[in-house]
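**Q** Each structure below appears as structure tokens.
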Structure I
Amino acid sequence: MEKVRIECIAGTSADRPVLMGFAKARELHRLSYADVLDEDTGRGYQRRFNAQHSLDFRRYIQRPRSSTIPLTFNLRPEAAESWSVIHSTDGRVAIEIDARAARVMSQVDCQHRLGHLDDLDVTLPFMAYVGLDAREEMEIFSVINGKAKGLSASLLDFHDGRLAADLAGDRPELFIALHLNNEPSSPWHRQLDLGGATTSGMSRRASLRTLQKAVKRFLSRSRILQTESVETAARTVLDYWTAIAAVLHDAWIKPRRHLIAKGIGVYALMDVAADLWLERREETSADLRYFTQKLTDFATEIDWTSGGDLAGLGGESGAKAAAAHIRSVRRRLTVKAVANG
């Protein structure tokens, strides 16, 4: 059986065994793959591919005196029948890979450096972990790239959601945001940008980070977790957004023309959700019926279009101003209803 052999040295990176070596870019490209997060199935963990980023590196690495830090791979255990680590009696080490095998090394930290180098003979250094499972690999990726410029904060949040031992207890806002994205009955179902790739053809309304931050505002203002479980809070937020999608149906089905599913609208509406939670009577359930009735009284009187009442607002101060505007409309309509009553 024909083998591809890459000479290495064995060592450790902190507490993990690794192999280090050098190989042609075209060879490393042929033997490896990026495990990009598939938002439709939840498999994978890498960011979506950025062709421009990769092409920029291709241009750079062909210049005189160019260089790069080692590319990082992992030899995954599920492909172990196609690769082996050979230790020679003289102390040398080599990776041997079945030449007919599919790509067996996952690209832990190098997909954009390697993405457009499939035809280059430039020699590159690499480090390969041996036998990490996908969860361990994702954890290392998150640590390496946690502060990386351009890496989606939502993707890192998604990683946290997978890696957390007690997500509901540690990060309830992320638990609730992911529940809204994963629950089939939710208007947010598969509508959040997680930082990966999708083949569904569906346009994403907002990012996971945006909705998570908005939920955190609701939890802080409402103090719901002082008396209710995280699961109850998640059902409450789900009912609220289901009511939003029903009462503001036209705006919800045209998210690009309206602000209810964009940052400023999401933040402001979650502030208003806290108001409605705090206003309810003890005997009243803050459920879909309750939120629908309350929102019907004022939400349709606001111009949610991109050029409407909330146009030009942004950031923390903008979110406060948007919530203040919604509350002022609500107060005006309440006073008018009382006067007419």
Structure II
Amino acid sequence: MQHQKLKQLGGVLLLSAAMSLSAQAQEKKANVVVIGTGGTIAGAGASSVNTAAYQSAVVPVDKIIAAVPEISKIANVRGEQIFQIGSESFNDERLLKLGKRVSELLKQSDVDGIVITHGTDTIEETAYFLNLTLKSDKPVVVVGSMRPGTALGADGALNLYDAVLVASSKDAAGKGTLVVMNDEIHSGRDVTKSNSFKVETFRSAYGPLGYVVEGKLMFYRLPARPHTTQTEFDIDKINSLPRVDIAYNYGNVSRAAYDAFVTAGAKAIIHDGTGNGSVAEQIVPVLQEVRSKGLQVVRATRTGSGVVIRNGEQNDDKFDWVVTDDQNAQKARILTALALTKTNDSKELQKILWKY
């Protein structure tokens, strides 16, 4: 009888110890919030062979998470739906709302990292905005997919798994906002979408920061430009963004877009020029006129890569224009809008564009 009681007591103790170890293991896992905004990763097609023809932003974030049960082994994950849109519909108001919510979550002691599911069309703009405005070293990862979950060869599940893995890793802390796609880890500053349908669409001019290989993070370089806690931009203090528009250039370009943007109330126009941000002879007086009305003129290049040289193609000093350094037009728009919340001095604006 005594022996049986001792045996029962031993069993209870073993069970208790096992439960305790299980609880400890659960506590050791990072707490990651997955914020859903829509996009292809939340999309569905009529057929499994529809990889580019489908309806985006129809699957809620909780179902996206549930479709990847392996995630529960690497982190304690909970979902939160903030939008359900295609990312082409992101605007400044939604960008600010997302940024402020991410900032709130990062301040919570029970949140170790954030993953944002996002459409790929404007993922680079959102990532760059968060990279410049969030004031935390905790990992923030933006992720999407090029194929809906219903398609053969769908990439969303693995992308999400990798994104949660990165967001839950201390190795990803202090590196700014990251974009994780197709086994690659990119800086939100450098990454851009380069193809309309291929899964390897995301590219960085200087290469990815690293890879996710078989569930392991492998970093090879660090971001060189200031980000997050190192910038003068604070999402908690920004309630609106000044209007900045982009005028795409081409042969036979007219002044129509510039006039329309001035009338619409733009505070700056990104001149997305050919070559080294070139300005056609008929557009030079138009940009002078735009600048004379108090709008900032920022020269960018439509080529997709490279540095726009100040006083190269045009006499920027003479005309009081600004150049973008290596940023494409859409990222120059984000940075210029943020810079205009601090200054409207063209010389200071130029310093900011060169800095970030």
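**Q** Rank structures I, II by mean count of other Cβ atoms within 10 Å over residues 81-88 and report only the one at the top, that is, the highest.
**A** With respect to mean count of other Cβ atoms within 10 Å over residues 81-88, the highest-scoring structure among I, II is II.
**Q** The value -13500 for helix-only ellipticity at 222 nm (-39500 (n - 2.57) for each DSSP H run of 4 or more, over all residues; to 500) was derived from one model only; which of I, II is it?
**A** Comparing all candidates, it corresponds to I.
**Q** For Cα Rg over 2.2 N^0.38 Å, which of the structures I, II scores highest?
**A** When Cα Rg over 2.2 N^0.38 Å is calculated for I, II, structure I comes out on top.
**Q** Taking mean count of other Cβ atoms within 10 Å over residues 225-232 for each of I, II, which is largest?
**A** Comparing I, II, the top value of mean count of other Cβ atoms within 10 Å over residues 225-232 belongs to II.
**Q** One of I, II was used to compute distance in nm of label points 7 Å out along Cα→Cβ at positions 49 and 241, and the answer was 3.0. Which one was it?
**A** So the calculation was done on I.
Values in this text are rule-based calculations from the coordinates and carry no lab data. These figures come from a predicted structure and were not determined experimentally. Cβ atoms are built from the backbone, for glycine too; each structure is taken alone.
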